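Down below are the structures I want you to see.
Each reported figure results from applying straightforward, stated rules to the coordinates on display, with no laboratory input. Predicted, not measured: the structure shown is a model, and the values here were computed from it. Cβ atoms are built from the backbone, for glycine too; each structure is taken alone.
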Structure I
Amino acid sequence: MGRFLRGDHVAAQLIRFALVGGLSNVAYVLVFMAMNGSGTLVANVAGSILSTVIANELHRQLTFRAAGRVGWFTAQWEGGGLAAAGLVVSTAALAGLDFWAPGLGEIAQAGAVLAVMAAVGGLRFLALRGFVF
């Protein structure tokens, strides 16, 4: 299994991508909790920025092994732009959900959120793999 995860095929990259995403979410939560005394908006922005920077660097070095091909700034600029685009798309999709299906129950809403986030994550993986790294 270890040899498989160290490979450069798409399945190994996708698994590493998901692991990096999980780690960056942990970083987000830690920053959010540490900065929550400054207000939730400040904590959210700080957590989002720091976790995105961490994820982009881990994707550059680990997920796609592109440190020799792609510089730090390029990874941050392009990866950050994709993260911002993903935020816009997911926010618009969830706003549309509230507009077109306002009576959804909590379970259906949670399922819709998971579906939207999975789609955005999948598109981010493809864009990072195909265009950034």
Structure II
Amino acid sequence: MAILRLIFNIAWFVLGGFIMGLAWWLAGLLCFISIIGIPFGRACFVIGEMAFWPFGQETINRRHLTGSEDIGTGTAGMIGNVVWFVFFGIWLAIGHLTHALACFITIIGIPFGIQHLKLALLSLTPIGQTVIAKEQY
């Protein structure tokens, strides 16, 4: 199973994951320009790493993982997600959707397209989510 995951991750990286991972990291750098955007930037780098190597990882709401609410899963997180959506989320989602459509054209690209759809959904509201290995959950 680990070998298959490695093969998928390498193919993903070569066939578009590199571009979208860089897009997440660029958004993170732009967020770090302001003091207020630092938590957004940190999340961008974590999700960007997932965008480079998505197979074997998934995102989960921190409230479901820890059983308690924190600043990212409450009202402040909702406001943060609205701000995120306006400035970065919609553009990253469009990038992932474009890559997903390109992957869905071929039968062999369907698993990659599904990962792009998952990342597109995550790019709309990333605040309050955390990246975990699939074996952890």
Structure III
Amino acid sequence: MSSESSAHSGTPPDTPAVELPTDKELVLKVIPMPADCNANGDIFGGWVMAQVDLAGAVLPARYVDGRMATVAVNQFIFKQPVRVGDLLSFFASVTRIGTTSVTVQVEVYAEHLRSQGIYKKVTEASLTYVAIDDFGRPRKIAKS
């Protein structure tokens, strides 16, 4: 993604509001600021990706018990633009626990603060994190 691209795929702004997920855990809330956007006022896709990576790491940290690293971004979909001042809510769920890795699904919802309580899904992603030792090599994790 180039530095000129923004975090959207051209979805019309009149996309209907959605309910927040009840099968995932709220792991992060953040408000993007003007320094995080391009000349069109849309938040950079790379900024959103960094926030998703942080949010995605919350649940695997409970299983890994130590160092871990993002090993794969399996899927990343920008559904709608993110604007300065939106309140972003990041919901995550573990979809797979392997021998050395944990895969997580992350969904991001934007609440435009002028229309409180109305949420739109703006991004969804699947990421895999691997447990690593002090030398950066994969290590086994204990399944709970």
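Among candidates I, II, III, the computation of distance in nm of label points 7 Å out along Cα→Cβ at positions 37 and 101 that gave 2.7 used structure II.
Determine which structure produced the value -26000 for helix-only ellipticity at 222 nm (-39500 (n - 2.57) for each DSSP H run of 4 or more, over all residues; to 500), calculated from the coordinates; the candidates are I, II, III. Derived from the structure labelled I.
One of I, II, III was used to compute Cα Rg over 2.2 N^0.38 Å, for residues 45-108 alone, and the answer was 1.39. Which one was it? Here the read-out was taken from II.
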